[in-house]
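Chemist: Scrolling down, you'll hit the structures one after another.
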Structure I
Amino acid sequence: MTEQHSDTDGPAANPKIDATTPHSARIWNYWMGGKDNYPVDREAGDAYIKAFPGIVDLAKESRRFLIRAVTHLAGEAGVHQFLDIGTGLPTMENTHEVAQRVAPESRVVYVDNDPLVLAHARALLVTATAEGETTYLDADLREPDRIITDAGKVLDFTQPIAVMFMGVLGHIADFDEARSIVARVVAAVPSGSYLVLWDSTNTSEGFDEAQQGYDDTGAVPYILRGPDQVTRFFEGLELLEPGLVSISRWRPDGADGGATVDGYGAVGRKP
């Protein structure tokens, strides 16, 4: 499935969508080369790039990490169920496309509550085939119990599930709350399930300054945490090699991988 927009197109009109304040999902879409953003997002995105040029590499590497992790899980690990929480705007090589290319019978449940994301999800992501299924839940990542209940209508919680939090937990200001959300979802899936998680990290002074400048625009702030904190989301799980690393270094396609980026992640297996 593809999205077609002219160079001047923006997101579809929606009374619930605020086009006057920068929005993280739309800015991320802009950095990844998408067209689902407004002038206010491009202006904020360009200001961010000026302060921290590495953000573009981070955005692109985040998708490459997703592709490599999902490909491994759907293939070698034999996991054919995916719960992608806080999925953001669809761009290219989305979770269901990667998983179902490897294992057509894969079931994928996306979770988000952003009006713009939902508008695109309904048009692009909700598919049901004889082999697999892809659906979308309108829910906040702060509602793990509801997510588990609703996802259970599509996913079989007696079989392994890959739970995914891809660059979204910085939206939860309280670290203990963020850990609790992850732990509650992981507790609901059976042994042999996996957690795929990455987040932006405070490993660059330039990144910290750029993020503060973005937060000061009035947009929803995003918390940059240290790699040591990201590691704690995986407590009780068995980390696959190479453990928690810059996402460009997680099983890269090339011998050495790309340049290190300020986003750390890992894949952990539930014993």
Structure II
Amino acid sequence: METPLEKLPVWDRMGTITLDEMDSIRLMNRVDTKYVTTEEKLLQILDDAASQGYRACIIKGERVTGYDSVYYDTPSLEMYINHHNGRKVRQKVRVRTYQVTGVTFLEIKRKNNKGRTRKVRIPVDGSYAMHFGDIEEAAAFLRENSWYTIDRISPELSTIFRRITLVNPAKTERLTIDTSLRFVNYRTGEEASLGNGVIIELKQDGHAASQMKGILLSHRVHPFSVSKYCIGTALTEPSVKKGRFKLKIRKIEKITGNKITSR
């Protein structure tokens, strides 16, 4: 896409919503659905979203903001393997930095056997992203909220991307749109990118109709279950079990029209 996301004409037609307003939106019966598309098709989706009254979250004057997440795992990549093998109850541990604000959180994502995901987090000093266990409060938070302890895990992968967040007029759904996705593996030193690939996640009130589902369907963008951590690990960890993630990578390549390679 030649036009930088920050300078798209669509922003002149799309309203904005503040981060504080976004945080006040509680989707009590939330259903999450992911999609994969291209930057080119994203332009059309944003145009349709603006026409239907969607607003863009704006943080410090920015509609497109950078994220950097450091994912932790065990030496045997237990978190990755649990996801690969389809274990319903599983966890992920990451330290996420919001680049536009400089705020960093230790986050623990827990999925239950009903497919629901719950995230808990605490703020931490960003300089400790690669060794948050040196912060006693963070190590205690991990012990209280995870079955993993700090002595069992270490940094595995960084996911770096830029995000747009939209909300519909009724405030019954939120949409996160991740672009410019890159992965850096701390154990192997390998890097990879999704190129023009875009990962969209729709978070909606389970009782409400979804305008965005209709927009995505009109552009032939269909649900696609995908984990940035798992795809990034499969791309940058040569010896790891890939199986079902290899099939997902091939499907992403078909959607984007580009071969995904690591270096």
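No lab work stands behind these numbers, since they all come straight from the coordinates. Everything quoted here is computed from the prediction, not taken from an experiment. Cβ atoms are built from the backbone, for glycine too; each structure is taken alone.
Chemist: Match the computed value -7000 of helix-only ellipticity at 222 nm (-39500 (n - 2.57) for each DSSP H run of 4 or more, over all residues; to 500) to one of the structures I, II, and report its label.
Modeler: Source structure: II.
Chemist: Taking 18 as the value of relative contact order in percent (Cα under 8 Å, 6 or more apart) derived from one of the structures shown (I, II), identify that structure.
Modeler: Answer by label: I.
Chemist: Right, next: If semi-axes √(5λ) of the Cα gyration tensor in Å computes to 27, 22, 18, which of I, II did it come from?
Modeler: I
Chemist: Of the structures labelled I, II, one was used to calculate mean count of other Cβ atoms within 10 Å over residues 174-181, giving 21.0. Name it.
Modeler: Attributed to the structure labelled II.
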